[in-house]
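Every number here is computed from the coordinates shown, using simple stated rules; none is lab data. All of these numbers come straight from a predicted model, not from anything done at the bench. Cβ atoms are built from the backbone, for glycine too; each structure is taken alone.
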Structure P
Amino acid sequence: MFKKLKAGFESLKAGLARTHNAIMGSVESAFTGESREVVLERLEESLIMSDVGVKAATEIVDGLRTRMVGWDSSKFKEYLKESVYNILKEVERPLEIKERPFVIMVLGVNGVGKTTTIGKLAARYTAEGKTVLLAAGDTFRAAAIEQLEGWGQRAGCPVIRQAHGGDPGAVAFDAIKAATARGADVLILDTAGRLHTKVNLMEELKKVQRVVSREIPDAPHENLLVLDASTGQNALSQARLFNEAVGVTGIALTKLDGTAKGGIIVAIARELKIPIRFVGVGETVDDLKDFDANDFVEALI
C-alpha cells in the first residue's frame, strides 16, 4: 500500500522521534505475553497523550479491534499505519503556485514560527527560480520588521515595509502594487501575531484580506495558518477559530522536532479537513517539508 519513501525521509523520521516514542513505546513493550485488549488500551492511551484526540484515538483503536480478528500481532503496525494514513491522506494537498502574483497571507499567533516559516518559503521559491516579494504586515511586534528583512536578505527578496505601528492594510496595498508592477511570481504577506480569541484583532485580519482582494480578485490565493505542534490541543483550537474568522486554506505545522505531541496533526486532519501544506522538523530551510501522508505515517509509526 505504501509508496516509495522520498528523499529527506530520515530527517522527517528524526524530527518525529519524540512523537513516535510517545505513541509506540508503551505499546511495543506490551506485546510480550499480553492480550490484544491490553495492547489496544495502551495504544489508545498513547494516542490521546500524543494529542491525536479522544475521538480520533477511539476511532483508530475501534477500527483495529474490528480488523484484527484472531490477534495477529505481526500485522499490528501495518494496520495502525493504514488507519492513520486514511485520515491524513484526505489533507495531503501540496501548495501549487498558479496565479501571478500568487498572494500568500500568513496567519498565526505569536511564537509559532510564522516569520521563520515565511523566510523558509521565500528561500525555497527563490531557489526554484521564482521572484518573491515579502510584505512586513506585522507592524506592531518589536523587531518583527527587522526579522523579516533579515530573512529577505538571506533569500534575496525585497521587503515592502512601513514604520513601526503603521497600518497593516496600507502595507498590504503597497505590497500588492509593488508585486504587480515588478511582475513578481509570489507575494508573501506577514501579519501581526494575534490571539485568536481577540475579536478586534481578527477584524483587522479581515480588513487586510479585503484590501488584498480589492486589488487582485480571488486573492489572497492562500491563507496559510502556522501552528506550533508543541501546543497540542491549543493548536486545534487556533485552527478552528482562525478558519471561522478568515477562512484558512492551508496549514504549516512547525516545531514537530521538539515535541511528543505531533499527533495533533491527526486531530486537525480529522476534525477540520484543512489541507496540511508543510511540516517543520528543524531549524534549516530544508527542514520545512511538503506534507506527504505516506512519509509522515512511516516516520511516525
Structure Q
Amino acid sequence: MFCINVSRIVLLCLFATSLLAPSQSFAGELAPLKTVLLWPDGVPGAVGDLPEDKPTLTIYPVSRGSANKCGVIVCPGGGYGGHAMEHEGHEIASWFNSFGVTAFVLKYRLGKRYPHPAPLTDAQRAIRYVRSHSKELGVEENRIGVIGFSAGGHLCSTTATHFDAGNPKAKELINQKSCRPDFAILCYPVITLTKDCMHRGSRNNLLGSNPDPKLVESLSSELQVTPQTPPTFLFHTLEDKAVPPMNSILFYQAMIEQGVKGELHLFQTGPHGVGLASKIPGTSAWPGLVENWMNANGWTK
C-alpha cells in the first residue's frame, strides 16, 4: 500500500516569476456572452420557481482568433450553502480567457434546499451542455475540463469519479454526451467525508446531519478514484484551517495508487479561500502552474 508521510512532503513555495505568474489583472475585464438555463424545460426535482431553483451556466467567450478550443467549467465554493461567485467564479473565468480558454461559471443548486444528488446532477448536465454545443462555443469535445474551489472542488472531484458515457439512444443530443471531464483542477478542495479532516459543514449541507454511511462513502472522493479518473491538478495551503490540506493529499495518494496522471502542489502560505492568490507570495504561482500543466497535456495547444 502506498503511504504518504506528510512530514516528509517537500513543500512547494515559489515566488511567481514572469513565466509562472498571470500576465494581467483578470477581474471584470471581459463581459460574459450570456447566461443559459441548464434545464430550460423544467428542472428535475425542483421545489420552487425561484432563481435558486434554476441552475445556470454563464459563458465567458474567447475571440475566435485567440481561442485554443479548450473549455473549463468553473464551480465556485461556498460549503454547499452559497456560491463564492466573485473570486472563485468570475475572476477565474477571466483568468482562463487571458490564455485562450473559454470558461463557463456554474451556479449549481445548493443544500439544504437541494441536497445530493442535485449539485452533482447540475455539474454533469453542465459538462453535457458544453459537449453538445461544442461547435458553436468554439471548443473541442475532448478538451473540456472542470475547476472547483473548496466545496466546488468536492463537486468537481465527484464529476471526476462519478460519470457515464451518455445514452446514444436518448432523444436529446445533450443526453447522448458523456459527462466525464477530460481533466480536473481541484483548488483547496473538500475531498473526504469520512475522516477527521473532513469539512463537516459541507457534508451536512450536502447530505444532512445523519446520512446513510454508504452514501457518505460513495461521495468521499478519495475512495472512488479509479484508473478511469481523468488527469487531476490539485493545490492546497498548509495554513488552511477550514479544509485541511490532508484532503488534497488523500486524493493524490489515491491517484498514485490507481495510476492517474496529475500534480499536487502544497504551498506554505495562505488561508482557506485564496482564489487567484495574487497578493500571497509563493502561492500566487498556482495559476501559472495550472497553465503550464494544461499546455504540457495538450489541452491548450
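Among the shown structures P, Q, from which was the value 28 of relative contact order in percent (Cα under 8 Å, 6 or more apart) calculated? Going label by label, the one that fits is P.
Matching task: 27, 17, 13 is the computed value of semi-axes √(5λ) of the Cα gyration tensor in Å, for residues 107-250 alone. Pick the structure from P, Q.
Corresponding structure: Q.
For the read-out distance in nm of label points 7 Å out along Cα→Cβ at positions 75 and 131, a value of 5.7 was computed from one structure; give its label from P, Q. Going through each structure in turn, the value belongs to P.
Tell me which of P, Q gives 15.2 when you compute mean count of other Cβ atoms within 10 Å over residues 171-178. The read-out was computed on structure Q.
Given that FRET efficiency 1/(1 + (r/R0)^6) of positions 91 and 187 (r between Cβ atoms, R0 = 25 Å, to 0.05), derived from a single structure, equals 1.00, which label among P, Q identifies that structure? For FRET efficiency 1/(1 + (r/R0)^6) of positions 91 and 187 (r between Cβ atoms, R0 = 25 Å, to 0.05), the value 1.00 is produced by structure Q. Among candidates P, Q, the computation of FRET efficiency 1/(1 + (r/R0)^6) of positions 35 and 115 (r between Cβ atoms, R0 = 35 Å, to 0.05) that gave 0.10 used structure P. One of P, Q was used to calculate helix-only ellipticity at 222 nm (-39500 (n - 2.57) for each DSSP H run of 4 or more, over all residues; to 500), giving -15500; which? Traced to structure P. Hey, Rg and Dmax of the Cα atoms in Å derived from one of P, Q reads 17.9, 54; which structure? Structure Q accounts for this read-out.
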